[in-house]
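Student: What follows is a set of structures for review.
Taken together, the values in this text are just the output of simple stated rules run on the coordinates, not laboratory data. Computed from a predicted model, the values in this text were never measured in an experiment.
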Structure P
Amino acid sequence: MAFHKACTLDDVWEGEMTEVEVDGRPILLVGLAEGAVKAFQASCPHQDIPLCEGRFDGRVLMCRAHQWTFDAHTGLGINPGNCRLAEYPIKVEGDDVWVETEGVSPLFAQT
């Protein structure tokens, strides 16, 4: 595995999201409770709309276009429930956030 530096923890605050480019790919980073960070595909699997243009309440990501929602801890679809976001492996070393992109591709809905 080859992790790439995405940002620092100062760039991903609890309850907020940010889009970064890692290894030439757009990645959505979300700040969860107590400093945990998750990395997902940056676009909604419905119509490829950037998720950073939507809303995040600290637990649920919502796409701005059609209000598709996703669990920010797992990437699983809430509404609709038959989709999910691709999740990228992540590690935090000191204040640096590292993401692995190899072998992960964005997912797209069949509906």
Structure Q
Amino acid sequence: MFNFERLSVYQRSLELSRQIYQLTQPWPREHLFGITNQLRRASYSIPLNIAEGSSRTKKDFRHFLIISRGSCFECIPILSLAHSLKLLSTEQKEMLYNELKELSQMLSALRASLDT
């Protein structure tokens, strides 16, 4: 097992990515190369950057955590758009929004812990 696999922020972000893939599966094909693809890529960018960053120096890892956090932020307007297009229910949007908010906070905390 790689060290990053033990991080709860990694595990949760991987689960979020899985949930997003499941939720976007039934979306109309017309959205596949737009909103569907963009949301999927932004969501799996979170655990990918945690994994890649963990293989680097502390300074580089901090940078990759910033990128992961940015991917969390990138998902927010996509969720809003998906909700307005009736692709996501209000409950689904709120659940994903709250998880992204928590992941963002966890990434900030992990980054801060590397400063000590």
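Student: Where is Rg/Rh (Cα atoms, Kirkwood Rh) largest, in which of P, Q?
Tutor: Q
Student: Given a value of 8.8, 23 for Rg and Dmax of the Cα atoms in Å, for residues 43-82 alone, point me to the structure among P, Q it was derived from.
Tutor: Of the structures listed, the value fits P.
Student: Moving on. Quick check on the output: -26000 is helix-only ellipticity at 222 nm (-39500 (n - 2.57) for each DSSP H run of 4 or more, over all residues; to 500), derived from one of P, Q. Which one produced it?
Tutor: Derived from Q, not from the others.
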